[in-house]
Each structure stands twice: as C-alpha cells, then as structure tokens.
1. Among I, II, considering only distance in nm of label points 7 Å out along Cα→Cβ at positions 31 and 135, which has the greatest calculated value?
2. Ranked by Cα Rg over 2.2 N^0.38 Å, which of I, II sits at the highest value?
3. Between structures I, II, where is mean count of other Cβ atoms within 10 Å over residues 7-14 highest?
4. Taking helix-only ellipticity at 222 nm (-39500 (n - 2.57) for each DSSP H run of 4 or more, over all residues; to 500) from the coordinates of each of I, II, which one would give -37000?
5. For mean count of other Cβ atoms within 10 Å over residues 23-30, which of I, II scores largest?
6. Suppose distance in nm of label points 7 Å out along Cα→Cβ at positions 15 and 87 works out to 10.3; of I, II, which structure was it derived from?
Structure I
C-alpha cells in the first residue's frame, strides 16, 4: 500500500510497450471511490468485487498493478501464481509522505496502521512473488530498470 505499484507498473508497461491495467482504477471507474465504498458497503463486499476484477485484469497479456490487499484472498493468490509477480518491497522510510497524499480506508492512524498491515501481509506477498525488488528510497526509473533486467534473463 503506497509503495508505488501503479507508477512503476505504468512505466514498466510503457518500456515493454504492452498494456497496463490497475485493479484499483478498474474498481473506481465502476464503483466510485474505494474509501467511500468501504464506508458504505464494507471491506468484505469490496474484496468480492476485487476478486473478479483481478481475474479480468490478468486474463490478457500486460502489466497489472493490484491493490495491496489482493493477496488476502487465497483465490487471488492462486490466480496470481499463474502469472509473473513482482513484489515491490520497502523498508517504509518514505511511507509517511506517500500516505498523506491520498485516502486509504485501512489507514486511519497513518504509519502505525500501514506498518501493521504491511507486516501482516508481507508473508503473503512473498508467497506469490517470482521477483522481489527492494524499492526503499530507490528512484522509480531505477526500480523499473531493475525489473526489466531481471525479467530479460
């Protein structure tokens, strides 16, 4: 959450000259703000809709950025294992600034909530990752170049 998946994904897709899809963007284009949806319908309903969006997003070749909680679903993890998954790992040093720039329904207490959620999800991220990139304090361009180098081997 807030690690730069969308920005890195867009730039990676551009460099590879392939389609880019963002599951959170697909969700918001159909259902409105994720924060508002959480308030009105709850996380469980969001996760149900997110599940079908993940299947749709990974159906065709391209780069897909998912929401940070997508790994909470065993079905999503299974679906992702059929693809190449890049896990953007972070030490959290730049997260306070990034988290202040948007509405995140699970982050009411800022960095404290982010750290708790990240620590809980980290083993799930690692379980689906084919490639782990530490993007802590790394410029986005360097992160994209590292991914390109790793996937070209």
Structure II
C-alpha cells in the first residue's frame, strides 16, 4: 500500500515537524528573552532619561540660584563701594579741616612769635637809643650814676 517514497516523505514531514516544534520552542524562548531584555533596556533608558531630566532641572535651578546670588553679591559690592566712597570723602573732609586748623594754629603761633620778636627788637632798639641819648646829653659818668641809682631803687622796691 504505501511505498518507500511515501514513508520517506512521511518520515521527513514528521522529522521537520519535530524539528520545527523543538526549534519553535527555542526560537520562541530566544525571542521572548530578547523581548524581555529590550523591555528592560527601554525601562532603564526611561529611568536614565528621567534622572537626566531631573539632573538637568537641578542644574538649571542651581544655575539660576548662582546667577541670582552673583547679582546680589555685585549689588552688595556696589552698595559697599558707594558707602566706602562716601566714608572716604567724609574722612578726607575731616582730615582737610583738621589740617587746615593745624595750619591756621601754626600761622597764628608764627604771627604771635613774629610780633613778639618785633616788640623785643623794638624794645632793644629803644633801650639802645635811650642809652645813647642819655650818654650824649648827660655824659658818661652821670649816665652811669643814674643807672646805678635806678638799680638800687629796684632793689629797694623788691623788698
């Protein structure tokens, strides 16, 4: 009834069926494993993307904070500089006033000293002139006598 080529064909079909069944299982398992690995990689990529977005947002926030802080520092530095300039101007004005007063005091002392020197010189000149006049008009001996009498009167007036 069935010849050899039938049995070879039937054996071949059975063999291919068994082979397909075994191979199908392995191929299906391999595909399932690969799909699971791909799903895992996709999930990991999503997680990494979320972390990257969070990191980017954090960096952007830190950058905004740093820029704001830098602006505040610059503003504070300007305020401090303006205050320091005002203080330096006030200090300079006080120093100029103090030095002006010192200069005026020195000038006043110098004027007083010059006036005193002029008075002393005028007194010396007047005494010298008076002495010459007395010597010329009264004579040398009588002038010495008047001076001696004046000196003796000074001594009596002190006691």
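No value in this document is a laboratory result; all are computed from the given coordinates. Note that the coordinates shown come from a computational prediction; the quantities given were computed from them, not determined experimentally. Cβ atoms are built from the backbone, for glycine too; each structure is taken alone.
1. II
2. The structure with the largest value is II.
3. Going through I, II one by one, mean count of other Cβ atoms within 10 Å over residues 7-14 is largest in I.
4. Details: I: -17000; II: -37000.
It was calculated from structure II.
5. Looking at the calculated values, the largest one is I.
6. Working: I: 2.1; II: 10.3.
It must be structure II, since only it matches.
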